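What follows is a group of structures, each given as structure tokens.
Any read-out appearing in this document is the output of simple, stated calculations on the displayed coordinates, not a laboratory observation. Nothing here was measured: the structure is a model prediction, and the numbers come from that model.
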Structure P
Amino acid sequence: MTARPRRTALFDFDGTLVDSDAALVAPFAALGVAEADRPPLGLPLGDACARVGITVDDYLAHYDPTAAQPFPGVEAMLARLGRWGLCSNKDLATGERELARLGWAPTVALFSEAFGGRTKRLGPLLDALGLAPGAAVFVGDTDHDRAAAGDAGVAFALAGWNARARPAPGDRVLSTPAAVLDLLT
């Protein structure tokens, strides 16, 4: 009997690997965007800024790339992965700075620019990793993440360690980052 091949873990970044809600909202607050008018988290930055009438440059001038910290257990879980991918709506320069600061080196990391500034898609990440959809699981925290997985035919798991994440019917909800490892075999 042959062993089932391991799946590869693919992750969203903000709200999944790092607790970034406060860091992502702070620039909107600093630029005078009322709480009720702030865009939902998880949108591509250009879309979020356009919705509230500010420029991406103004937003980034107020963004602190050191403010987001890993959720408890994420670093230990990532250390046990040999190969993993990252797919994020974060802008490339900020995403690369944050990965370097955290000392994380995904096998492939794709940011907003890889999708023409539109919402992330898993197809390009699967292609870059040479994976079929059934050979991966995507872990995220938003409806956007759930949709990206569904569109690509990839299994989705909700990062339930983020208190803001809300399950939808059929979601596999993970209570800790370590639970990701159980999905890979």
Structure Q
Amino acid sequence: MILGILAAVVGTAASIPYILSIRAGKTKPDKTSWLIWTAVGLLMFASYWSVGARDTVWITLPVGIAAIAAFSLKYGVGGWSVFDRACALAAFAGLLLWWLSGLAITALALAMVADIIGYFPTIKKTWDKPNSEDRLTWGMYLLAAVFNFLAINSWTPEIAIYPTYILVFNALVFWLAVRKSR
């Protein structure tokens, strides 16, 4: 439980340097990614809780993500290209399918698909412009994901899948942000 809460605290605290970097003009968040992650975050929390996650559920609360989404509307990039619209449409289609299914495990899987789709615009942007993302923030998100992964106390698919996926995708964005900066 302590590692799961620590993961949530570190993940939320990562929003602080990110917002400061946005305000300083160093980071250009992708609007589509942050809006998708905000919309999916609360739904992810509910579905992950419903499948029995307790120690690893806290990282899904989008406290800092919502603040970043608000800043991305003013200072961010993207949001209207065909790619961005396709990602947003696919994410929200997954949420609709979740709502229609009513099953917690289906809801979790579809919310994760929507969440993963939210990564695509940020991955594309960071691949093209690695300095457009804050390395400290993504390092903190990666650390939070490691803590969350270590907090898994029940290695069932419905409990282990979210911490595993978030670890992989945060590691990917972090790597993309630091790879050309060395």
Structure R
Amino acid sequence: MLYLCKCLLTFGMTDKQEKILEAALELFASEGYASTPTSRIAKKAGVSEGLIFRHFENKHGLLNALIKEAEERLGQLFGPILFENDPKKVIAKTISMPFMVIDQREQDFWKLQFILKWQPEYNNPNKMKPLLDKLSRAFADLGYQEPENEASLLSYIIDNISTEILKGNIEPGDQHMKTFLLKKYKV
């Protein structure tokens, strides 16, 4: 079952709400938010369109539920990095992040997040700030000349690798680039 749904079930989601969100996620990720009508989401989820409106008010409510889940997931992804004290492990864990998404449904979830970052009303550049700050401290602790620039560079590299994985140009299980980066940063 989709990880998103497992998390939301703990917050009182019904099976039908879960199916609606799963269908919305898949369609938003593959066809785009603007191109996906609620009627299509309802059909894919096997529910009436009215049920979508009852539970989420509108299509924007569905998207907001998925964005909220993204914020929670980022916290879960960043947590082990932010609480790490060893600077080499901070860098290694950051490099490993994009290679942890293997399941297709998980890819759909992150694909939607990457699509949304290009839309000004949904882009939040500050969501990466805690990670960048932690990376900057790690690079400073390791004696790098320009720790903030190193942190930004690694973030850009990880962002691009993530994009290529989500586009299908790099297999998530392909460890070549991960190994290369771990060696490059000597972590």
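Matching task: -9000 is the computed value of helix-only ellipticity at 222 nm (-39500 (n - 2.57) for each DSSP H run of 4 or more, over all residues; to 500). Pick the structure from P, Q, R. Only structure P yields this read-out.
Structures P, Q, R were shown, and Cα extents along the principal axes in Å at 59, 29, 29 was computed from R.
Assuming 33 is relative contact order in percent (Cα under 8 Å, 6 or more apart) as calculated from a single structure, say which of P, Q, R it is. Kindly include the intermediate steps, with their values, before the conclusion.
Working: P: 27; Q: 33; R: 22.
The correct label is Q.
Quick check on the output: 13.9, 40 is Rg and Dmax of the Cα atoms in Å, for residues 57-160 alone, derived from one of P, Q, R. Which one produced it? Going through each structure in turn, the value belongs to P.
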